[in-house]
1. Suppose you compute helix-only ellipticity at 222 nm (-39500 (n - 2.57) for each DSSP H run of 4 or more, over all residues; to 500) for every structure in P, Q: which one lands on 0?
2. Using the calculated result 1.00 for FRET efficiency 1/(1 + (r/R0)^6) of positions 47 and 71 (r between Cβ atoms, R0 = 35 Å, to 0.05), pick out the matching structure from P, Q.
3. Give the label, chosen from P, Q, of the structure having the highest value of Cα Rg over 2.2 N^0.38 Å, for residues 7-62 alone.
4. Which structure, out of P, Q, was semi-axes √(5λ) of the Cα gyration tensor in Å derived from, given a value of 25, 15, 15?
5. Out of P, Q, which structure matches 14.6 when mean count of other Cβ atoms within 10 Å over residues 39-46 is calculated?
6. Using FRET efficiency 1/(1 + (r/R0)^6) of positions 31 and 95 (r between Cβ atoms, R0 = 30 Å, to 0.05) for the comparison, can you identify which of P, Q gives the largest number?
7. One of P, Q was used to calculate mean count of other Cβ atoms within 10 Å over residues 15-22, giving 9.5; which?
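What follows is calculated from the coordinates using simple rules that are stated; it is not laboratory data. Here the structure is a predicted model, which is why all the values come from computation and not from measurement. Cβ atoms are built from the backbone, for glycine too; each structure is taken alone.
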Structure P
Amino acid sequence: MSEKIADFSLDGVSSTYTRNEEGQVVSYSNFKGEVSAYGGVYGTLKVVENFKEATATKGTCSWIGEALNEDGTRIFGEGEGTWEQTAPDHNYKIVMEGQESSGRKTRSEGVLIIGESRYVGSVYTRD
């Protein structure tokens, strides 16, 4: 049974694009924000796409980040999952499963809103 850990709303800070050894486009989008269960959250969303498939409407993605907890501690969090373009154009549904450095397993569901440079959603525990 999963429980909601927190809702999140993270602001986009910057994006970087590069190519990997296979010639794919690798984008890194950096986010930050305050999340009730975690405190200050900073992280990077990574998306890998084929250069000649810029019109793709779905693919894979990953997340790595850290939370600066209000009690002075910090934790890392990571996840892997999928993105899928949704209406209106340039909004992307993102679903990932991962874990925190504390060992807790997580699932996140959210939407990347490119026009507002925001990533919003919820994080849940998972078995």
Structure Q
Amino acid sequence: MQPDIEIYLLSCSNDKIIEWLQASFNIIEQKEISTHLISLKVSHQEGEFEIQILEQAAGKRFTSVWLNTDQTPWQSDVECAKAAYAALNCEVRCNMASWSETEEQDPDQWWHINQYEEGPFIWR
């Protein structure tokens, strides 16, 4: 289990993202922190946590969705990315493995899912 989940969505509206998140979480509070950042306080099962939606997180067209918990329906970023792609039908990218200070993983090694393929790639 990862300590958190983060995925990147290509050209996907915040409204669609929030609608997708509502299928798995109860949104308690929604705040627009800045022009490009929305913070959601959500509940899932027995706990509450924050989800941040940051537009233009990686270039102008990618939106980051960061779930600040290990209590999600998904065991990894890749599982979450697959669920997001199935629901939203927009390209999804994520890190291939959970982040760790001690791991030797190439930080440019990513996973992507789009209409043409799914698999590892180098994101630079």
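1. Numbers: P: 0; Q: -5000.
Source structure: P.
2. Matching structure: Q.
3. Working: P: 1.35; Q: 1.14.
Greatest value across P, Q: structure P.
4. P
5. Q
6. Details: P: 0.95; Q: 0.70.
Top value of FRET efficiency 1/(1 + (r/R0)^6) of positions 31 and 95 (r between Cβ atoms, R0 = 30 Å, to 0.05) goes to structure P.
7. Of the structures listed, the value fits P.
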